[in-house]
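What follows is a group of structures, each given as structure tokens.
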Structure 1
Amino acid sequence: MDFSEKLSDRTKTMGASAIREILKVVGKPGMVSLAGGIPSPDSFPMELIKELTDKVYTKYGSSALQYDLTEGFTPLRENMAVFLNKNGINVNSEQILIHSGSQGALDAICKVLISKGDKIAVEAPTYLGALQAFKPYEPQFVRMDMDDEGLVPESLEEVLRNNEIKFVYTVPTFQNPTGRSLSLERRKRIAEIIIKYGAILVEDDPYSSLRYSGEALPSIKTMAPDNVIYITTLSKVLAPGLRIGVVVAPEQIHKWMVIVKQGVDLHSSTLGQAIAAEYIEGNYLDEQLPKIIDLYKPKHAAMLNALEKYFPDSFTFSKPEGGMFVWAEGPEGLDLVKGYWTAVENNVAYVPGKYFFTEESEGLSTMRLNFTMAEIPVIEGAVKKLAEVLESLMK
């Protein structure tokens with residue numbers, strides 16, 4: 001039967017992830033992927049998770065498998081409050097919400113804040129997963145300029161001055177897709193601007209723990225606590241399959257996010273939250289994070305060195321101090337969507353950058369490269385091969 005007439009109007013704004021579609025070829029034999037955005041399985045504390053699971057069953061018994069509070073498993077919220085306070089975010093456990101990953105939090109924010117036609121401000125480029133969460137609610141996107149230091153504060157102010165913006169979305173530290181980070185000065189300026197205009201800013205912070213050099217930077221939430229919805233996750237520092245997203249929102253928005261979640265999944269996995277609670281309470285994150293840094297830091301260096309060594313002089317690329325991504329940009333007019341398929345024929349994959357922009361005319365000559373999944377010798381060889389492909393495209 002054809003049920004197309006039964007589908008909601010909302011489905012017209014929805015589609016499969018373009019990235020997931022083009023990456024279906026990545027699994028073929030011999031392919032080297034610099035495209036994924038996932039942590040290395042080598043970063044997962046497998047033996048520790050077994051130990052923590054046993055501890056959870058001993059400590060909590062059957063309640064670890066039972067329905068629980070929509071707001072989140074109480075011990076996890078208590079431990080996350082301690083963790084966030086150490087990072088300058090003054091919060092108590094009652095102010096914390098646990099969602100099924102950051103993606104679940106983004107969807108809940110959309111349900112609470114977006115009506116059809118509302119304007120939301122996003123960076124150019126921005127996180128594709130956020131765009132996928134936003135689009136079904138039919139907002140209008142207003143782009144904000146970025147440069148090598150991240151979101152440009154003057155662009156943010158211009159957007160807020162000239163538009164009724166429902167919220168601003170930003171990934172200020174080791175941004176996906178560019179790897180860029182806002183300086184301390186820009187964070188302060190952005191906080192001043194959103195306070196000045198009474199704006200809501202959604203601060204998505206999944207990568208800040210993955211720092212390989214430089215000094216840690218405070219979140220914008222610490223500078224404008226009443227205006228910021230702060231999102232973080234344990235996906236990059238524990239395991240993404242546990243689906244632990246953490247949200248701290250202003251009280252009125254917090255209340256509605258709880259109601260929204262009740263209608264979606266009642267609560268996130270109790271067992272996953274209990275494991276995460278023991279992970280934080282036992283200070284295992286303090287032990288595991290240096291191991292993750294030691295795993296990724298040389299890969300990060302290998303990619304930057306290979307790009308410097310092999311990429312055409314007409315290309316520029318970001319030089320992040322952490323995270324999982326490097327952003328490269330070629331000369332204007334170069335089609336790196338078309339180039340992707342040429343690269344795949346040569347057994348190397350990347351993500352074309354145009355998919356991270358809200359305007360069709362942007363990003364054709366850009367690409368996102370990931371270094372967390374490949375081994376160091378493989379990274380150098382793949383970048384060299386990719387550079388040869390790019391040279392051939394520009395002839």
Structure 2
Amino acid sequence: MKNPIANPCQFAAEADVRAMSSDPRSAAARAQIAALFARGYQDRIPPESRPLLDAFAEEYLNNWLFKAAASDSQHPRLVRGFMPAYAWFGNPVPGARTGGDNPDNCYRLAGIEHGTRYRVTGRLSPGKAANISFTLTANFGTSQTIQTIEDHELRLDADGRFELLIDERPSDGLANHLTTRPGVRLLFVRDSMMDWAAETPLDLTIERLGEANAGPIARETMLERGIEHALNDLYLYFWFQNVWSGMAPNTITPPQSFGGSGGGLITQGISNGTFDLGPDDAAILEYDPAGAGYAAVQLTEWLYRSLDYHRIQSSLTAAQSAIDADGRIRLVIARRDPGVWNWLDTMGQARVHSILRWQRMAPDGPPLSANLKLTRIDRLRGELPAETRWADTDVRTAQLAGRVAAYARRIT
């Protein structure tokens with residue numbers, strides 16, 4: 001089947017980002033970003049995380065360069081970002097992970113301006129992502145939510161097709177509509193996939209309705225815009241990271257929803273966690289999927305960038321997890337393989353964070369719940385339920401091979 005992301009707009013944006021990333025001004029900005037984060041963390045940064053600062057700064061800046069490449073509101077194009085580095089169609093694509101980026105999401109952005117009308121078209125079909133959201137944001141950091149509509153709220157034709165209109169009219173009584181306001185910057189689309197091997201992001205197009213009030217922005221403008229917003233949003237993302245690093249080690253927060261304030265998806269439930277694990281430690285993170293359309297746990301490095309989920313099992317959706325007889329999911333976070341199917345691999349790092357998300361929560365579902373127990377790997381047989389699914393070397397090899405193949409499907 002055709003990959004909906006493999007389109008001329010995406011390829012052109014990637015070429016823009018490659019050129020911007022190689023500009024000497026980007027090198028200077030990366031050095032400044034690394035220095036500012038290092039100064040903010042000072043001695044709090046774990047020794048294992050300090051060597052990661054340069055790579056973190058590179059992906060952080062690239063994230064904003066992708067946003068800048070997507071930011072032309074008069075000539076909009078949907079641009080995928082927030083990905084680990086990859087190559088396709090003979091070209092490298094720079095990594096752009098930051099801010100607790102979700103391994104299960106296809107993130108796309110397009111520039112939006114108040115006073116301009118837009119139409120987004122697509123089709124909901126079998127194999128769509130478990131949860132899809134369309135959000136207007138008021139900043140490049142995507143933390144200021146204006147309005148969100150999700151796939152289950154869209155009105156469809158008999159073939160599953162839809163048109164989503166974006167303009168300044170109030171949405172009261174209007175189907176398939178988002179209302180802009182002064183200061184709107186981006187349309188932020190998230191396709192959240194529970195099953196990487198079967199679910200595919202929507203094939204979407206966006207068009208401006210009416211005459212453009214300006215010509216296409218130049219790559220020079222994109223570069224200036226990307227660097228400016230990357231530096232301005234640095235303090236916001238420093239705050240994001242400190243939400244996790246400021247917690248007591250080996251704890252999680254009670255599940256809660258922030259309603260879009262302070263970042264994140266407005267309809268999302270979340271539980272934060274932070275860990276400081278010894279070589280033989282194991283943290284059992286237990287949660288109830290609660291009938292949510294999407295539920296998953298991921299690990300990030302201490303700097304709040306996703307671990308290498310495209311090559312290791314550092315995240316698991318409910319669909320990828322073994323579920324116990326009581327309907328709950330028990331995951332084991334450990335620095336080495338504990339022999340459990342539901343292992344979250346820390347890449348050998350001691351200091352990591354976790355993010356547990358629920359999306360499209362059932363209105364009449366059970367309350368969100370999660371708990372944590374710290375133990376040791378050699379005690380897991382006695383700590384986990386009898387029906388726990390275990391994984392020997394052969395099983396783990398096959399599990400990881402399936403994961404890597406499913407991820408490769410996203411970039412082929």
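Only the coordinates and a few stated rules stand behind these numbers; no lab work does. Nothing here was measured: the structure is a model prediction, and the numbers come from that model. Cβ atoms are built from the backbone, for glycine too; each structure is taken alone.
A few comments on the model shown:
- In this comparison of 1, 2, the computed figure 2.8 for distance in nm of label points 7 Å out along Cα→Cβ at positions 134 and 382 is attributed to 1.
- Among candidates 1, 2, the computation of Cα extents along the principal axes in Å, for residues 86-157 alone that gave 35, 30, 20 used structure 1.
- For 15.9 (mean count of other Cβ atoms within 10 Å over residues 142-149, calculated) the corresponding structure among 1, 2: 1
- For the set 1, 2, ranking by distance in nm of label points 7 Å out along Cα→Cβ at positions 62 and 374 places 1 highest.
- Among candidates 1, 2, the computation of helix-only ellipticity at 222 nm (-39500 (n - 2.57) for each DSSP H run of 4 or more, over all residues; to 500) that gave -12500 used structure 1.
- Test item: relative contact order in percent (Cα under 8 Å, 6 or more apart) calculated as 23, pick one of 1, 2: 1
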